[in-house]
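Quick note: the coordinates plus some simple rules give every number you see, no bench work behind them. Everything numeric in this text was worked out from a predicted model, so none of it was measured. Cβ atoms are built from the backbone, for glycine too; each structure is taken alone.
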Structure P
């Protein structure tokens, strides 16, 4: 029956952003779970407790989550948002990215990393990836810099941090901002430094797939730069600010008001300002999400340890299979294993990656998922700027002929891991013969 399986799409409304249920008749032994964390009594109690609060959005739980996140990730400031995408949009606005500007970005990422550049009218300029780490290659970044370049947007793919020292040197040399897309990198380190603490701004995701979640969606901005904070606050809360506290009298349309010391309602509860043509939006995190995030933060180390243990077990189990390449760990990095990326050497295997995946899925019941098609091949992006083919050969080979991501989450069992190892061995033997 497996050989006749057909893709029928996901049952969930969000499609690929909400789940990978195919309903194609395949007997899946180890599915690719869309929940990458662990919930227990801590999260349940946190949800119930916030329901008893008066404040339900941007209240004490958000404030404490931000403080605890900043301490955990060794940054001066952490500011919560509705998602990593909105966090990156805020960062793009704060950097002043505008129409006609260029931002260098990896093609090996979810559309969101480029989308926030496109939303501000700027052009994403794609630099190829390192074929071992699948992260943006610093040498390729240098080649792409022009007088229009304003920033470098990097992604710590799969939970392994980019080679940040040369990237930061390039940025300093050319006076460029650096944004770290840390959607995969909770708990990851580079030479002892935490993800999100190295660039100008870091942006984290708390989507249900990630290493920690805030009830399915959520994000965080991290920075060590004090000058960004006021504008970050306004961009995530509809450009709202306070009236000048030292101003005691106001006149609007002929209405004059003299503000006394205790007149909290004058001239009004808030003001709105124009930040150089950048206007904010409602990107606020609610209290229940923040309370769950605090509980998740307390168990993050445990969940990363499980991911690392499971990933090393997989690597040991598949080591030596001809044509099968386990994950490479950069010795400078503490890999957080948001993804476990298995690679295929088609020549050594004697079969294509797609043939291998079909057998692995249809006959062995192991569901692999591809991350990510080069962004410039997506219709809307390609049509806007007419990107040429073979723009980033390493990224294209990686996606179309090499990689698949195995199920990886902290709830896997030893039986799941052994099933995956045996399934990979079986699939490799079947396609080879």
Structure Q
């Protein structure tokens, strides 16, 4: 047991010192460069703790920065230069992110699809759905059916445009990638894209990359027992590339099967071979991550990005955050389809968001088309389903420094929900709507 009991975080709060966090940080950096040796991570972590104890005078509480400095030193001195580089880069990225948050004068991000946002904002303004106040007014006038119809038509027009653009490249097209962050609506959009491409005599054949996950025991885990499986390195990227190339060469491959109940991958399970008009579909969080398709010629791939790009201002003049919309969607979907406690979804979300910012968002503007899956009417419906949960989380995590991220998100959503008029009856939502992916009742099978 370590002699050090506490550590000072960057915000000044003092929390319990947990050596397992050091082990997880080292192992996470190793995974980022292809390493998966937990025993070595534990050995290096023990060395970090030993040095920390020797350098820390009695009664002094070390800081997170001090610990990270020692981690870098131990990694380099023990010959783990590539792991050290990954750790240093991640640390630098987090520092830059904190600086951007602190500096309100920071330049607009190049990762944001500004042209698309202007179109979405223009549509929202034309339909009096650009502020919470206007949305509430239309709901109070009994116009919810019209709001749903207008929103669904806007989304379906986006999907139609994407499918037509993909079909224009029919001669060279071998793969469609539908990517986007968690709960952006990829699955429903994929189905709708398949329906439309079929009109052009193109058949989407799904390559489920979830079957390429490494065994769960090989993923990093935190001190709460929560696995970090949101990174692209959780997938066997080399095997994905190998199978894609062989399929395009006309070969038959055997796809592995991943058993989510046991957290293990069974190799060479399902035979797969492409017919002349078949186009591989990859529906994945990390479809835009370069290493996912590094060996495939760019002209063979059509890349589509999807995100709920809602342009709706709250009464304080702040736009509703897309990540908050997706958090609510995932809570409802996980509870409905996976019997997963929404509280666990909230507590895991920092992993989701961290991975998105590193491995998904930077590639938004490398895509061929962007689909907006946001529906202004979905927020009032989510209030009816989740309002009291967010009220509870706001109280439960108010004084917990280890749950600061969860508290901030819960408080922000709770404040927004207080301003929204709730819609209890969701029967007005079409059975083929992207929103049914999250609230249930869809005609599609997920």
log10 I(q)/I(0) by the Debye sum over Cα atoms at q = 0.06, 0.08, 0.10 Å⁻¹ computed as -0.29, -0.52, -0.81: which structure among P, Q? Q
Matching 0.55 (FRET efficiency 1/(1 + (r/R0)^6) of positions 19 and 387 (r between Cβ atoms, R0 = 41 Å, to 0.05), computed) against labels P, Q points to structure Q
Consider the structures P, Q: one of them gives 19.2 for mean count of other Cβ atoms within 10 Å over residues 83-90 as calculated from the coordinates. Say which. Q
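Determine which structure produced the value -10000 for helix-only ellipticity at 222 nm (-39500 (n - 2.57) for each DSSP H run of 4 or more, over all residues; to 500), calculated from the coordinates; the candidates are P, Q.
The correct label is P.
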A value of 0.60 was computed for FRET efficiency 1/(1 + (r/R0)^6) of positions 147 and 187 (r between Cβ atoms, R0 = 25 Å, to 0.05); which of P, Q is the source structure? Q
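I have 22 for relative contact order in percent (Cα under 8 Å, 6 or more apart), calculated from one of the structures P, Q. Which structure is it? Show your work: numbers first, answer last.
Numbers: P: 22; Q: 18.
Source structure: P.
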